[in-house]
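Values in this text are rule-based calculations from the coordinates and carry no lab data. Just so you know, these numbers come straight off a predicted model, no measurement behind them. Cβ atoms are built from the backbone, for glycine too; each structure is taken alone.
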Structure P
Amino acid sequence: MTPTIKSFEEGAKVCGDILTGGKVKKKIKIGVLTCGYFEYWRMYPTLKDKVDSDLKVVTDRLSAEYENIVFTGMVDTLDSAMAAGKMLKNENVDVVLLVYGTYTADFITLTALDCVRDKPLLIFSTQPHKDVDRNGDYEGSLRNSAIIGIAQITGTLRKMKRDYNVIVGSVEDERAYKKIASHFKALQAIEDIREANIGVIGHVFRGMYDIELSKTFLKSAFGVNIIMIQSAHLLEEWEKITDDAVNEKKKKLLSRFKIKNVTETDVFNALKLAIAMERISEKFNLDAMCFLDQHFVQRQVKASARIGASLLMENTDMCVNCEGDFGGLVAEMLLKSLTGKNPLMAEWGEYDEQTNSVLLIGHGIGTPDMSKSEKEVLLARTPEEWGFDGNGLNYEFVCREGNCTLSHIFETAEGYRILSSPVYSIDFPRLNFDEIHALVKVDKPVKEYLEELLNAGVSHHVMMGFGDVSEEIRLVAEYLKVKSLFVK
């Protein structure tokens, strides 16, 4: 007899409203369309071999860097263009990189592109050398004539109101390949979060209108699934957890870090909640989690959810944040995809004129690898007490030195925006905060930096990831047709 399909709300193992097994991750597939012009081959019999050699430099470089890639080979006639277009369509590529070896008539290129007109288009305007050959001849000028064809095809595409991005550089130009990589990383980040399950326990913290976002917008723009999980589901799992399971985790955590202002009972209570959070994430195939533990959950379990959030991030591929900040969580997911590292959930703090920096005060949600060393990490109390017995538990450390990117997704009267801000986390003494914190240096005078942010209407939360991926975040916004705010 076929079992009755039930909702996850009823605690079913196989649900009708959550995809069994969760999101399947994949690498984006890159289509490379390389072009020349058949008319030139009869004019200059040695030219095609030279152009093939130039294009091979490009394709070899791409083959070495990307694993899921489709090459059309030389497209120089209408027939080969049609065959190439059908190949890219049948391979279901996610993005097309167009590379000209010489001038190519736009009708040839368009025949191929029309087969994949719904896919993002990158155009690499390239040439064999970075300088004009002072001893060159006309055959050499045809070998370097790609820019003529690029000007023609971009002019045509712009008249047709079709989107594209152009990168200019020689076949060995590192700047060009870096810019191409930024586009591919942005598109991969978009793919990584599409159809991801975000479990929400609780709701947006009362009065935080700045982080209230439409779930419809998040689904439309980013493709994420918001799954509202009742606090009762969490507490149901919490009640099943044995003391032995908690004590095993407690022993491991206390062997790693020293404690400050907390008792072993505080550690026990916090880790029992952490295990419940982990089980909920597994039960509902979550890729990310947003929780509100103040006030209700904290009072029930005598702990905050902060260490549970940090441990989930450290031990799984999930991103976690709190207070119903969906936009911040999606920004975290993008930062995680782009950097490969766990981000920090923080709030804007005071500024420091001496170092031209802003203090970011964490929400207790970060991982120890963001510190200079695990020896610098303490298990501290939750500095804000919301009616529960005990001290709570989270990490206290100052973030290590290095390039970082700040981001958030927020709403203004003019629409949604994605913040992209490159900063530098500087070496700084750990403050007595019982909390994760960082001091980040900015380029412009710090008070002007903050004025620009606040005048733009950013949210009071901000997400920080190690590594400068500010350009990739800007490109994510561009591909998703969401306005970006770049502040440096």
Structure Q
Amino acid sequence: MTSPIGSPKKPIGCEMMRLSDSQLPKGVEAPAYDRNAVRIGHVHLGVGAFHRAHQAVYTEACLSAGDLRWGILGASLRSPQVADQLNPQQGLYSCLVREGTKSRASVIGAIQNVLVAPENPAALIEAMADKDVHVVTLTITEKGYHLDPATGALRMDDPAIAADLATPHAPATAPGLLVAALAARKAQSLTPFTALSCDNLPDNGGRLKQAVLDFARAQDESLADWIERYGAFPASMVDRIVPATTPNDLAQFAADFGVQDLGLVKTEPFSQWVIEDHFAGERPQWELAGAQFTDDVAPWEMAKLRLLNGAHSALAYLGNLAGYPTVDQAMANPAFERFVDHLQDEAESTLAPPPGLNLAAYRADLKRRFKNAALMHKTYQIAMDGSQKLPQRLLATIASRLARGQDFACLALAVAGWMRWQAGLDEQGQPYEVQDPYAAQTRALYQKGQNGFEKAASFCSLEAVFGPDLSRDPRFVTAIGAALDTLLKEGARASVEAWVQKEAAL
């Protein structure tokens, strides 16, 4: 997912018009269908850059094929920023695909409007309860589910969940909004919509179902039973690298195409969407854009989380600490490239790939994607919310290797990198903000202990991240402590380079 964008650093002249149906970029592919005839059939919660470069592009293919039932109503659960970017542009925005020196832009028309949930939750609930809406997709990040990491259940003591339960007609969280809309549909004798999670979580469909059913049961047992019986929460795996759009990107696009597009997103050519084929009703024909439907998403999802996302997190913490602001710059160091190879070797041993997934080819594609300098994918962006990402990206892989009696040296250094990151101070002494729900706790834990072993032991007491098993496993605590001690003494770049040299000598 991506961070917000602001106004271009270079002022755009007052004569520059905003993107709209009547003001399109010169020489760029744009919607050829009648946007006035499009109906809303798809609502998306968390309408950030990733959605606009991924799910909305797949839905655009359905509209372009002539099925105008699948216009998207976007909803922001926090900030009005995306609404301010897109609504003055009639929902239009450009998707800029970059690789090397090549780029290709297209205008996406699937999003018809963007609501800001905190400003009018009733309007969003009413929209999701409309009879024409059959699918609600979500990209709300891991923390948006409000689940207890240890039990998987909805955290009823979470202040946001408690507030929604106290005011169910004006909810602010995704579980609260979904349940309110489903209750409204039940009252109208409509069937439930399909709720489709598109977040990087193992069993994301099951987790979303858990959050929704727990919230519904806290209000009305019969509503929860109805949702469970008739609703659908398919799992999915999404894959596309979508870096944050920068002010310079906006200015360059305006200069190149003669139109101001504040909703611009940039991405890579690669895109993948694997979806469990279990829906409560009608769905868009996303396969027109290459989506794969399957009975079991789990092996696809695990491969992506452990090979792509695990390597990304390792590059984010170790690379940023080493002074590399983007992923491609870290990968330009042969030691970091080799380190990623070894980390993926460790991860691959824990996988059972599904038919159709060639891991060697997938890893080769990942390396090419990581080296795509045109994306300028910032390591700091990937480092956000690490406490929510670490369990599925790195810790689950370590647990699998421990169960097999295997070592996990690369994975240990990556986890130690996350611990070192919590200091909020880079190796040049420059401060940065640790953007994480547990930032206050992890900062306090980092300050305990005098060396890496003591600090790692302190971190491992945080069972919300590490769980009870790893926290109490001396093999895990000792290995992480040794890696963190090395990082503190040598620094990230020297630690990675020394590890690779040692491995090469074996």
Item to check | Value 0.20, calculated as FRET efficiency 1/(1 + (r/R0)^6) of positions 62 and 478 (r between Cβ atoms, R0 = 41 Å, to 0.05), assigned to which of P, Q | outcome: Q
Checklist entry - A value of 37, 28, 21 was derived for semi-axes √(5λ) of the Cα gyration tensor in Å; which structure in P, Q was it taken from? => result Q
Checklist entry - Between structures P, Q, where is Rg/Rh (Cα atoms, Kirkwood Rh), for residues 22-85 alone highest? => result P
Checklist entry - Which structure, out of P, Q, was FRET efficiency 1/(1 + (r/R0)^6) of positions 182 and 358 (r between Cβ atoms, R0 = 25 Å, to 0.05) derived from, given a value of 0.50? => result P
Checklist outcome for this item: If FRET efficiency 1/(1 + (r/R0)^6) of positions 262 and 302 (r between Cβ atoms, R0 = 30 Å, to 0.05) is calculated for P, Q, the one returning 0.20 is structure Q
Next on the checklist: Quick check on the output: 4.8 is distance in nm of label points 7 Å out along Cα→Cβ at positions 38 and 222, derived from one of P, Q. Which one produced it?
Outcome noted: P
Item to check | Structure (P, Q) behind the derived value 18.5 of Kirkwood radius over Cα pairs in Å, for residues 206-333 alone | outcome: Q
Checklist entry - Thinking of P, Q, which structure, once Rg and Dmax of the Cα atoms in Å, for residues 326-373 alone is computed, gives back 12.4, 34? => result P
Checklist entry - One of P, Q was used to calculate P(r) over Cα pairs in 5 Å bins from 0, in percent, for residues 190-429 alone, giving 1, 6, 14, 19, 20, 17, 13, 7, 3, 1, 0; which? => result P
Checklist entry - One of P, Q was used to compute Cα Rg over 2.2 N^0.38 Å, for residues 366-405 alone, and the answer was 1.56. Which one was it? => result Q
